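Presented below are the structures under discussion, each in the form of structure tokens.
Just so you know, all these numbers are worked out from the coordinates, no wet-lab data involved. The shown structure was predicted, so the numbers you read here are calculated from the model rather than taken from an experiment. Cβ atoms are built from the backbone, for glycine too; each structure is taken alone.
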Structure 1
């Protein structure tokens with residue numbers, strides 16, 4: 001039998017949660033148990049928003065959003081490279 005971690009100090013059963021769900025939206029996570037296994041976690045809207053902001057601030061994302069002018073320059077540079085390419089540069093390329 002595998003041991004399952006509960007990452008919250010407070011817990012509630014699914015049965016109890018159905019009776020008064022709003023009682024369990026707190027500023028700390030509440031583990032929701034089904035058959036003594038963690039089915040999920042509940043948090044308040046404020047805590048959820050804080051978690052999302054923290055995740056987004058830690059995410060390393062690459063954003064390639066060139067301006068219209070920069071995109072035109074990239075296209076022109078690519079066109080110039082293709083026009084000046086020799087048969088050896090292109091190798092076996094064909095349309």
Structure 2
């Protein structure tokens with residue numbers, strides 16, 4: 001969900017912008033925190049860098065990734081699909097073995 005803040009910033013000569021302190025406080029972004037930059041169509045998305053949020057299956061880092069098992073497993077939508085397919089296959093194989 002995109003929320004408009006009504007804040008407009010200019011890009012300086014070095015290509016920098018200042019993230020307002022109010023936004024940094026709300027998002028708990030501190031001085032020296034690494035920020036990840038994504039481009040989605042015509043949008044620039046800034047996100048606090050969290051290396052542990054890469055998909056366990058695909059390696060993708062995306063704001064759409066979700067965590068499971070108390071944060072121990074991170075899956076992208078594509079990773080979820082792949083895992084579901086593999087689990088269904090493994091369950092079918094297991095059921096065939098146990099029914100023999």
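Structures 1, 2 were compared on distance in nm of label points 7 Å out along Cα→Cβ at positions 3 and 75, and the highest value belongs to 1. Each of the structures 1, 2 was assessed by relative contact order in percent (Cα under 8 Å, 6 or more apart); the largest value belongs to 1. Quick check: 27.5, 76 is what I get for Rg and Dmax of the Cα atoms in Å, calculated from one of 1, 2. Which structure matches? Considering all the candidates, the number was obtained from 1. Determine which structure produced the value -9000 for helix-only ellipticity at 222 nm (-39500 (n - 2.57) for each DSSP H run of 4 or more, over all residues; to 500), calculated from the coordinates; the candidates are 1, 2. Only one of 1, 2 returns -9000 for helix-only ellipticity at 222 nm (-39500 (n - 2.57) for each DSSP H run of 4 or more, over all residues; to 500), namely 2.
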